[in-house]
Each structure stands twice: as C-alpha cells, then as structure tokens.
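Next up, some structures in structure tokens.
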Structure 1
Amino acid sequence: MKNSGLPEDFYPLKFASAEKELQGQVSLSQFQRLLPLLGNSEGDCHFVCSGRLDMAKKPVIDLTLKADLMVTCQTCLEDLAFPVDQKITIYPVYNEAQAENIDRDSEIALIDDEGKLDLLSYIEDELILCLPVAPKHEEDCLPIDQLSSADTEITEQKEERKNPFAVLESLKKSK
C-alpha cells in the first residue's frame, strides 16, 4: 500500500491559513469504495493540495488530482482507460450554516469539531464523482464479425419467422 505525502490528520483551516502545499500519491488499492467501480486497482492517484485565503480572507484548499483509472466498458466489457485530471477549490466549513455564506458554485467540505478533514476519503469521493455513469469506448467496440454464435442464431430465427400478416396478403390477392 502506497500512501506518500498524505497526512494522517489534516487540518484544512490551519493548512490554508499557513498557505502550505502538500503533494504526493495514493495507491488506488486504498480506496475501498472506488475499487468495485474499477476494472483493476493498479496505479496511483497523484495529488497537489495548496492552502490559501481568498479575497474575503476565507480559508480555501486547492486540490488537483491526476490518475489513470481502469474502468469496464459497458458495451464490450473490456478494460477502458479513463484519465482523471481534476482541479477542485474547496471551502472547509464546520456546519451547513457556514456553508450558506459560501458561493453556491463552490465546493464545500464539512470538517469535524476538531477541525479535521479526512483527506483520503475526500479524494476518494472526488474520484468516484469523476467516473462516467456508463463508461464506453469512443469508437464502436463490437464489430459485426465478433458477434457470438448465440447472436447469429437469434438473427437467423428472426429471418425464418413468417410474417403473421402473410395470410391477410393471400386473402387480398384472392379477391
């Protein structure tokens, strides 16, 4: 398990006020909620976390995530590389009342009573939100020559069926 640069306890308000920067990488295998959504757990998520104060002197965390996630194409069920390059601006708050004072288009992160944020879980949440609902290759991934024999049999059965209105056609011709 690789977890390079991620602190065990992350205090975003202090981090932002001190205008610190943190960077590192986390093995994808550490994201337990993300794993079932991936084709495999190989690889890392690289992150850069920078703290600052905005113009109103509110603490802000700028988080950049980069990863190559392997998802399963929902058309052909083969692996599909899905690159993530996400930049997120986060306003850490203690409660929803504080969140009301933040611009609606901004991301907020609820921190606990001690002022901590579980940064690993937050990164995992963002990676999950980046995933497409139904990933698929951009090009057509099931050429006709790769249909299974079962698909061919179904096609042949459809062709062999007689038109149920063929009887009506013969009545029409006899008039």
Structure 2
Amino acid sequence: MNRILSLLKELIVVTLGILIALGVNRWSEQQKDERFIQAALTTIAQEIAESKVELDSTIQQQEKIRDQLFESLENEDSTYIVEITAGAGGLPQPELKDIGINYLTTHRAELLDYELITYLSNIQFNIEQIDRSFDKLADNAYSLIYRNDEEAKYELAIRIGDLINGGQNLLTLYEEDKVRPFLE
C-alpha cells in the first residue's frame, strides 16, 4: 500500500512537472509570437509610411502628364506624346513596399486579427492592381509615345487616369492606418 502511495505521489509530481513545463513552453511560444508580430507590424508601418510618400509623389507626376495631355487635346496642338512625358520627367511607376505584408499574410496569418488581415490583404491587392495597370500602360505606351494625334493622347490620358485612381484608392487605405493600433 505504501508502495502504491509512493508511486502515486511520484506520478503526480511528474505529471505536475510536465504540465508546468508545457505551460512555460506555451507561454514562451506566445511571447515569441508576440515579439514577431510586433516586429513585423513595425516593419509594415514603416513600409506603409514610405510607400505613402512615394505614391503621393508619383501620383502628382502622373497627374501632371495627364493634365498636359488633356491640355494638348484642348489646344489641338501637334506636340508628340514623347515630348509631353519627357517634359514631365517621364512616366513614373511607384516603388511600393509590401515585403512585410506579403511575408506576414502568407506565413503567419493565423497570428493576426481578422480585421488586420483583411486590411493588409486589401493593400496587397491594390499594389498588385497598380502594378498590373502600369504594366498594361507600359505595353501600350510604346505604340502611342511617338504619336501626336487626339486618339493616342486621349487613350494615354485615360490609362494614366486609371493608374491615378488605383493609386488614390491605395492612399485611402494607407490613410486608414489600421496597423498602428496593434503596435505597443
């Protein structure tokens, strides 16, 4: 009987030791995940701030080219598109940063709040849309750039307008800044 009681005590001590070790391990993993999330969100907040400045500047340049194209249409002048774009410094493509967003949403999304994941996914989607719009614009620009007719100027102005709209949609998302509340 004493032997059974002694074994039972040992079993209880070992079980408690295992449970305590599991609890400490779980707490340690949670702390590691929390540090990872904070570091990733800090990086994402920085990427958003940098991309916002880049995008705002790019939109201003794109608006300048679009407005000059419409002005050329109104004045019915024979300026070539290449002259208009070169005069504005070329047609810029924004360098939007999404490395942190991409990594976090594809590798550790289960650690994030649903609203935050939705927000980050929307940013990523809009960045991809802007990239696709710019690629389409670049594909067509070569065939338009050495022309000076109304149709070519109008087509390019409309495509640039679509690119500007996509950029403004992304700026609106950036302004929401749903990352900051999750930073400590």
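Annotations for the structure displayed:
- Test item: distance in nm of label points 7 Å out along Cα→Cβ at positions 20 and 124 calculated as 4.2, pick one of 1, 2: 2
- Source structure (of 1, 2) for mean count of other Cβ atoms within 10 Å over residues 92-99, computed value 17.0: 2
- Structure from which 1.73 was derived, Cα Rg over 2.2 N^0.38 Å, options 1, 2: 2
- Structure with the greatest value (metric distance in nm of label points 7 Å out along Cα→Cβ at positions 28 and 44, set 1, 2): 2
- Top of 1, 2 by relative contact order in percent (Cα under 8 Å, 6 or more apart), largest first: 2
- Calculating mean count of other Cβ atoms within 10 Å over residues 12-19 for structures 1, 2 picks out 1 as the one with the greatest value.
- Value 58, 18, 15, calculated as Cα extents along the principal axes in Å, for residues 36-131 alone, assigned to which of 1, 2: 2
- Parent structure of the calculated result -7000, given that helix-only ellipticity at 222 nm (-39500 (n - 2.57) for each DSSP H run of 4 or more, over all residues; to 500) is the read-out and 1, 2 the choices: 1
- Comparison of 1, 2 by distance in nm of label points 7 Å out along Cα→Cβ at positions 68 and 84 - largest value held by: 1
No lab work stands behind these numbers, since they all come straight from the coordinates. Quick caveat, the model's predicted, so the values are computed rather than measured. Cβ atoms are built from the backbone, for glycine too; each structure is taken alone.
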